[in-house]
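I've put the structures underneath this note.
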Structure P
Amino acid sequence: METKVIEEIPEPQPVIVTEYNIAHYTCPHCQKEVVATDSSCPKEGIFGNNTIAQAALLKYEDRLPHRKIRNALIRHYGLDISPATILDLTRRAADAVQSEYDAILERVRNAPILHVDETSIGVQGKKHWIWAFTTPAETFVVIRKSRGTKVLVEVLTRRFKGMIVCDGWKPYAKFTNRIQRCWAHLLRESKDLTEKIAEAVPLHRALGETP
């Protein structure tokens with residue numbers, strides 16, 4: 001007898017169609033209309049939460065263009081959605097998480113210690129900058145055309161009182177004097193100095209020692 005264990009994925013799954021009866025009531029006292037809601041029934045459009053989430057994941061996690069997202073949804077679920085509607089589904093996904101996005105931004109603005117970095121990213125063939133604002137618990141990301149101080153002012157506002165951990169990029173020092181240099185950058189720069197200046201060798205070794 002021979003035993004062979006096979007891992008397999010299921011066949012393409014059919015689309016589940018659900019009809020919701022949405023009750024509308026009018027308050028006899030204030031005449032205000034009250035509409036029933038269900039967490040599984042999106043407020044907008046005819047596509048469910050899973051479809052909206054899948055479109056957003058294919059777009060932003062898998063980096064697929066809208067026409068290929070359409071092909072993937074047809075292939076896996078037999079669901080044909082136009083590229084224009086897929087674009088709108090990603091907008092609906094963004095609307096759905098807007099409150100959490102705003103809450104994360106507020107926590108970042110009030111963080112006592114904040115790690116900030118930026119790196120270049122291409123947007124439709126043009127150079128932009130992706131900024132990451134990180135605490136031990138979360139990361140807030142924006143993409144902007146600028147690598148300058150105005151992005152820090154926009155995201156953190158002038159009310160920011162925390163300590164920023166960053167590299168030596170000049171806009172940070174223009175934004176605040178509460179700066180801690182990134183340890184990885186310090187070690188990299190001190191190592192570079194050891195190749196040029198012999199006196200820098202003890203400094204580099206001291207910086208690398210664990211207290």
Structure Q
Amino acid sequence: MNILHEDNQIIVLEKPVGASSEEAQGENSVPALLRVHWGNEKAYVGVVHRLDTGVGGVMVYAKTPHAAAELSRQVQERTFEKEYRCVCAGIPEPAEGEMRDFLFKDSRKGKVFPVKGARKGAKEALLEYSVIQTGTLDDAEHTQVSLCRVILHTGRTHQVRVQFASRKHPLLGDGKYGSRVKGNIHLQCARIAFAHPKTKQRMEFSVEKPGEWTI
């Protein structure tokens with residue numbers, strides 16, 4: 001793992017694609033990898049935000065219960081900033097704006113669906129997006145694609161993936177939500193910013209766009 005920062009309260013890293021961001025059976029999870037990194041199989045690892053297993057990007061983990069509680073408070077109060085980048089099919093219109101939906105998680109199907117209005121089990125989802133760059137895939141259909149910047153205001157399961165797909169702009173590689181392009185999901189947590197849980201100093205971390213992305 002690419003470690004970006006570490007002190008006695010937190011560790012900031014770039015989560016690899018394919019590793020679970022939460023505790024998971026077996027060793028292919030970030031908490032398990034961190035315990036190996038520290039040489040302490042009983043080390044505390046506080047999970048304060050999440051990324052889908054098939055998605056990589058910058059994350060922060062707490063090394064103490066106090067740090068976990070403080071960072072979780074920032075997430076709940078929406079002062080913890082999360083910026084994503086993604087590549088979607090087509091070109092969203094307008095070129096910048098917001099997406100607001102109610103999303104329902106169907107645990108039996110392992111998918112999330114947009115629903116009309118508030119209903120039992122549905123949660124409001126809000127994000128802002130802007131198109132950074134457009135291009136064309138070198139495929140039989142010369143598919144138009146867009147590189148987008150996304151600011152999450154809520155952290156719903158599969159939120160970015162579902163909201164883009166529901167507007168006929170599935171993320172490349174996301175077969176679960178309609179992409180016909182093979183490969184990894186073109187979604188990444190590009191930047192996070194938060195107040196250090198002990199010093200209260202504002203901290204900001206970012207990672208580069210994956211080299212294998214087509215745009």
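Things worth noting here:
- Computing volume of the Cα convex hull per residue in Å³, for residues 69-108 alone across structures P, Q gives 162 for structure Q.
- The greatest value of volume of the Cα convex hull per residue in Å³, for residues 13-60 alone among structures P, Q is that of P.
- Label whose coordinates, when relative contact order in percent (Cα under 8 Å, 6 or more apart) is calculated, return 11 (choices P, Q): P
- For -0.46, -0.77, -0.89, -1.25 (log10 I(q)/I(0) by the Debye sum over Cα atoms at q = 0.10, 0.13, 0.14, 0.17 Å⁻¹, calculated) the corresponding structure among P, Q: Q
- Among candidates P, Q, the computation of mean count of other Cβ atoms within 10 Å over residues 5-12 that gave 5.9 used structure P.
- Read-out Cα extents along the principal axes in Å, for residues 85-124 alone, computed value 42, 27, 7, structure in P, Q: P
- Ranking P, Q by FRET efficiency 1/(1 + (r/R0)^6) of positions 21 and 117 (r between Cβ atoms, R0 = 30 Å, to 0.05), the structure that comes out highest: Q
- If you line up P, Q by mean count of other Cβ atoms within 10 Å over residues 29-36, the top spot, with the largest value, goes to Q.
- Of the structures P, Q, the one that -3500 was derived from, the read-out being helix-only ellipticity at 222 nm (-39500 (n - 2.57) for each DSSP H run of 4 or more, over all residues; to 500): Q
Read the figures in this text as sums done on the coordinates, not as results from a lab. All figures in this text were calculated on a predicted structure; none of them were measured in a lab. Cβ atoms are built from the backbone, for glycine too; each structure is taken alone.
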